[in-house]
Structure 1
Amino acid sequence: MEEQYIWAWICGLLVLIFVALAVRESMQSKKRQTVKLRQRWGRVPQQEYTSEELKSISHYAEIHQNGRFMIDDITWNDLDMERVFMLLNNTCSSCGEEYLYALLRLPEFQTKNLDERERLIEFFRHHQAERETVQHGLLRVGKINGLSISDYIGALSEIPARSRARYFACFLLAVASIVCLIVKPAVGVALLVAAVVINISIHTMEGNKIEAYLKCLMCLIRVLHASEKLGKEKIPELEDYLMRLRENEKKLHSIRKKCITLVNAKGTEGDIMSVIYTYINAFFVLDFIQFYSILKDLQNRQKELETLTETLGILDAMIAIASYREYLPYYTVPQFSDGKHAAFMDVKDLYHPLIENPVANSIYADGGILVTGSNASGKSTFLKNVAINMILAQTIHTSLSSSYRASMCKVMTSMALHDDLQRGESYYIVEIKSLKRILEEAEKGEPVLCIVDEVLRGTNTIERIAASSQLLAHLRRPNVICFAATHDIELSYILDRVYTNYHFEEQITEHDVRFNYLLKEGRAISRNAIALLEMIGYDRKIVQAARASAEQFETTGVWKEL
């Protein structure tokens, strides 16, 4: 008896040591996570994404567009918004990064929604303990490689419903064969052979279906686990969101248990017990019964699952935006007009988020703005700056400026276009199609910010000036703020009554061209194209002849024959 007590004490002690070590490791792991979270706070994320990963992340936005205005691919690519997204993406979970991406592509036109975002952003910015508590919960979801969370959940919901009757029949056949082995061995052997052949054949042929969706189920478990963890927290300022997690996770709790059982069973391999379990599982087709039971439950709880991923995404994205604000040298919370007046934009000290040591500029626009200037003077960068900041104002409620007042606008651009070889379309065809989509949106009557860089550059000078002047004049309407950049100085005279002229200029020295990138009123009066030829080493004869030809045209209006 004493020996039994000793062994019992030893076993108990070993269990206590194991539990203590597990608790200690859990605490150490949480501390390591906290250190990493604090190191990342207010800094630029280092993670880079492939085009395939970004495409996967974008699926959430596409699924949840629901008829809302979305920043289209032309505008998104013109403004290099994927880099803006990566600059902001200090999220902890796939739910967060997908929601953040969708948020940037789906601008808001309701101030109450932006006000709620502002409340959450500022709460997380000023409450470190609560923020880190939420982040620890979000890390339970983590970043999932491959498909997006919306894709994983969608994949599960799209599996055709299938009756479990055939699998229950296989299960009953297996049970009956064992019972008959005891009661009537001769019949039992026959049934056992039939059960082994039929059940294991079915399991072998259809088993890959379950294997393919294991990652989906693991993703689902992580979402439910994080929701349960955060739902238990007591943070009054976040109670609406935490209650949403609690209520919806409770409805999905039984599904989570089934998923854990199935994933653990299918995910274990290597030891003798797992091998034995695999054969038992195949014989009784238990995993098929469990899998299709989960699918049936999920089809009835799709809305609750989407609510969980959305709620986790909101919290994660708002923390990322709060972190981004800490990184910025300065910013302002935008103010929006009531929409009863003509579209306008009044911004001071506006700077570009993707440029190191950017030059800030101010602008007031209540109609058309025509920007002229030399090559590389800053025209395109300024136009992108205006568009990006309007998107940021209406999405993350943050403007990279000292003051921002504007109408809520749909943002559309036509800038970095190129030939569409796949469709066999020239640059000019691509360009006029791009501009037509802006015209069509403007004619709907809702406020639009349109940005056009080098209008109709893909055609000859005479037709370019004739057509672009009419196009820009057509865009001069109360609901449109149009920013256009051009090298055609003629447009600044033709459109003088309907567009306000601004320009960028440079200082040309004997061996250099210097730009200050400051926006100035009026049209450009300087050019640098020929000077740049000289500075990079073109033959002096070419440079001098070009300069003389330009001077003659300015004097006579006629080009010299060569």
Structure 2
Amino acid sequence: MSYLLGIDMGTTNSLGCVYKDGRIQLIPNRYGSYLTPSVVSVDENQEIIVGEIAKERLITAPERTASSFKRFMGEEKTFHLGGLNFTPEELSSFVVRSIVEDAQAYLGEEIEEVIISVPAYFHDKQRYATKKAGLLAGVQVHRLINEPSAAALASYMDNGEEQLFLVFDFGGGTLDVSIVDCFENVVEIEAVAGNNHLGGDDFHQIMVEAFLKEHGIPKGDVSKKDLAVLERQAEKCKRELSDAQESRMTAWIKGQEYTSVYTNRRLVEESAGIFYKIKEVLNHAVKSAQIRPEDLSDIVMAGGSSKMPVVTSYVSHLFHREPQINLNSDEMIVRGLGYLCGVKAREQSIKDYVLTDICPFSLGTATKNASDPGNPYFTPIIPRNTVLPCSRVHRFYTAEDHQRQVTFPVLQGEHVYARDNRKLAEYTLTVPDGPAGQEALDVRFTYDIDGILLADIQVVSTGHTISSVVSQTVDDERLQARMKELEKLKVHPREVTENRLLLSRLMTLCEECPPSQREYFAGLIALFEKILEEQNPRKIKKYREQIQDTIDNFSLGEAFDDFDFWGDFYQEEGEEEKEQEEKPEEDL
């Protein structure tokens, strides 16, 4: 028989899992480990090396080795290794192929289809690149699943409790957060938030930068090999701090030895920016789900970097409770993939379980901005966090007299203006001549759980219809050129600081608010922009104050307050150190 293989393709490590003999089974690699480093190297014979050996070559042959390429999925980036050029998806395909080969050797069966996990906040092009990696590896990608959704399924299958909980998935290169509701064999994703460029590896980079700064070493004077050694030392130091009060980073640079001492307190101080970004993602997830932190029954930690004491302490502080920490948190996602493989294969014991997912980004089109016709608004058709699969229709009307053509860009994102969102495709239809508003067009987007988007656009009066699967290979167009700044001596009210600040705040609220409130804030933006166009200072001031008062009273606020986290953390750590000092010495 042929097994469906689940692959957690991580930034730092990758894993495989199947559902076999009524249970999930993780796939050991050729070295007996479940974790395969997501590292690829080209040796001196132009052969590809994947995994643990390749990881070692980050130090010995850094110019021939690549890691963390997942961060560049869907981007126009080329890696130059040993005279050969690779895209991120090509490097990822080598990792997929390695895990598939390990699975075939372990199971003694062919692997033809896989389910691959992706960060919840991967956009359309990144998801396509992931599917392409699977195809390049010689397997069909049955489905992509969001990483925190897989972790949620694993958590529910393992404990079976019906509850509303949060999954905090912090890996090497990405952070994903999901609000999950579990009931009657259903795992329902309520909201997602994430940062595709925030992970445990960022701590390494901060530690390396701090090390060089402490010893007065310009980064430009450090060779690739020495930098690779420093990064390895930073990773080792970070891991040691999980169990020890302090750790040392030591490296030889240009024949001289340098050493730095690290504690969790120092790590917190130097990584404040990372914690701020973590809070932003958590805040976004909780507000999107329209719940309060105290409504959650549990906090489930997933991903290898979630085990860091400074991270668990921070999450614990924000939620005023201890999160659920699994010793094998870096296996949670792949365990969920294993269960999903069993559900898909209709295994008797779990065939009735259902995992729903949601659309992480809004999908919509561009509509006329009366106050600035060259800068159209983004109008969502499928709001973010809509349960998949879904189908939504929106009616639009011609905007000009004698308009003969209507162009609909398919956009993905949350920004107020169309130009700032990601364009996936564009369609143009011919309409009968007539006055503005006479011709109507129905635009329907249908989005399935595998991320396939179908666009149906119909001219109501003629019945002419365009139906198309939105291509996932369309490259992004560059953002439209910004409006030219007015001469400094002729400052337009749009450029007055107070007005710009209010517009920025309105746009932020519009992008972060639940879909049901988006129209309200979009209306305030349109109103204020119209007032600005009138260039009447007294009227602008009046409306600015009124709108400011309105949003002050309506503010979404912060779901968390971490004002005293740093002091609390230092106090707790100091008490632990004091306890260690007061312990009587034992005779050897």
Work out which structure the value 12.2 belongs to, where mean count of other Cβ atoms within 10 Å over residues 178-185 was derived from one of 1, 2.
-> 1
Given 4.9 for distance in nm of label points 7 Å out along Cα→Cβ at positions 34 and 466, calculated: source structure among 1, 2 | 2
Mean count of other Cβ atoms within 10 Å over residues 170-177 - highest-scoring structure of 1, 2 | 2
If P(r) over Cα pairs in 10 Å bins from 0, in percent, for residues 194-433 alone is calculated for 1, 2, the one returning 6, 20, 22, 20, 18, 10, 3, 1 is structure 2
If log10 I(q)/I(0) by the Debye sum over Cα atoms at q = 0.16, 0.25 Å⁻¹, for residues 450-537 alone comes out at -0.94, -1.17 when worked out from the coordinates, which of 1, 2 was used?
-> 2
log10 I(q)/I(0) by the Debye sum over Cα atoms at q = 0.08 Å⁻¹ from the coordinates reads -0.71; which among 1, 2 = 1
For the read-out helix-only ellipticity at 222 nm (-39500 (n - 2.57) for each DSSP H run of 4 or more, over all residues; to 500), a value of -19500 was computed from one structure; give its label from 1, 2.
-> 1
Of structures 1, 2, which gives 15 when relative contact order in percent (Cα under 8 Å, 6 or more apart) is computed from the coordinates?
-> 1
For mean count of other Cβ atoms within 10 Å over residues 122-129, the calculated result is 21.5, so let me know which of 1, 2 that is.
-> 2
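Values quoted throughout were computed directly from the atomic coordinates according to the rules given, and no laboratory measurement underlies them. Quick caveat: nothing in here was measured; it's all calculated off a predicted structure. Cβ atoms are built from the backbone, for glycine too; each structure is taken alone.
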